[in-house]
1. Using distance in nm of label points 7 Å out along Cα→Cβ at positions 7 and 55 as the calculated read-out, with 3.7 as its value, let me know the right label among P, Q.
2. For the read-out helix-only ellipticity at 222 nm (-39500 (n - 2.57) for each DSSP H run of 4 or more, over all residues; to 500), a value of -15000 was computed from one structure; give its label from P, Q.
3. Ranked by mean projected area of the Cα convex hull in nm², for residues 47-86 alone, which of P, Q sits at the highest value?
4. If distance in nm of label points 7 Å out along Cα→Cβ at positions 31 and 79 comes out at 2.6 when worked out from the coordinates, which of P, Q was used?
5. Can you say which of P, Q returns 20.0, 65 when Rg and Dmax of the Cα atoms in Å is computed?
6. On relative contact order in percent (Cα under 8 Å, 6 or more apart), which of the structures labelled P, Q is highest?
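Read-outs throughout are calculated quantities, based only on the coordinates presented, and are distinct from any laboratory measurement. Just so it is clear, the model here is predicted, and its values are computed rather than measured. Cβ atoms are built from the backbone, for glycine too; each structure is taken alone.
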Structure P
């Protein structure tokens, strides 16, 4: 993932200190939360994927990205992208267990934002060219 404008940072999900911190459920989609650690700083990056159903792939789903954390002492971030500012193509959503009724799926996707994440204070942050992967629990 490349962050630019307010932050200049390339995050390599495979090489950097990035952990999947959990998932939640939106009214019509899912939310994946990742924690990025660097030099005693923690940044949460939240991907809220809308209009997605269990097992669905290939869709350019709407996506909201939130970037939350502290770049340096006293410099807090809480940036979010506008509605329609990002999209994600779901490349994989494979059933790994059906014990929950709705199923547990491995989800992978590739996305980009055309609009930057903004906040009341601070410079906008543009998130481009990212791939995400995590497990999603669907409930009937």
Structure Q
């Protein structure tokens, strides 16, 4: 867990977490503050984890509600799409769509690039044996 924090968070940044033991020791490199959910503490001054918990809830709901299956190979795409939607949540649907279209300009994802990976070839080879 701490390896990911060190990879993605600039030293000296404020990091707000719950009191899970995986976060112990972040104080050396970060302004680490915690809330203690086990005692019913969800807010301590400006310290809370509500934003990330809200995001994960929305991500899980979108995956369970909109997709029948999410291949781990493509999970980063689902997370990126939900991150974009969450970060633009105060905009109208039309404004979000315009931003998405502008963001795609000059970028191309081909069907071959999207579908060429080991799990897809495993699925197609096992699916072809059903008729025999």
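1. Numbers: P: 3.7; Q: 1.6.
Answer by label: P.
2. Working: P: 0; Q: -15000.
Source structure for this number: Q.
3. On the way: P: 3.5; Q: 3.0.
Result for mean projected area of the Cα convex hull in nm², for residues 47-86 alone over P, Q: largest is P.
4. Numbers: P: 2.0; Q: 2.6.
Answer for the origin of the read-out: Q.
5. Values: P: 15.0, 45; Q: 20.0, 65.
Value 20.0, 65 for Rg and Dmax of the Cα atoms in Å corresponds to Q out of P, Q.
6. Numbers: P: 21; Q: 13.
The maximum falls on structure P.
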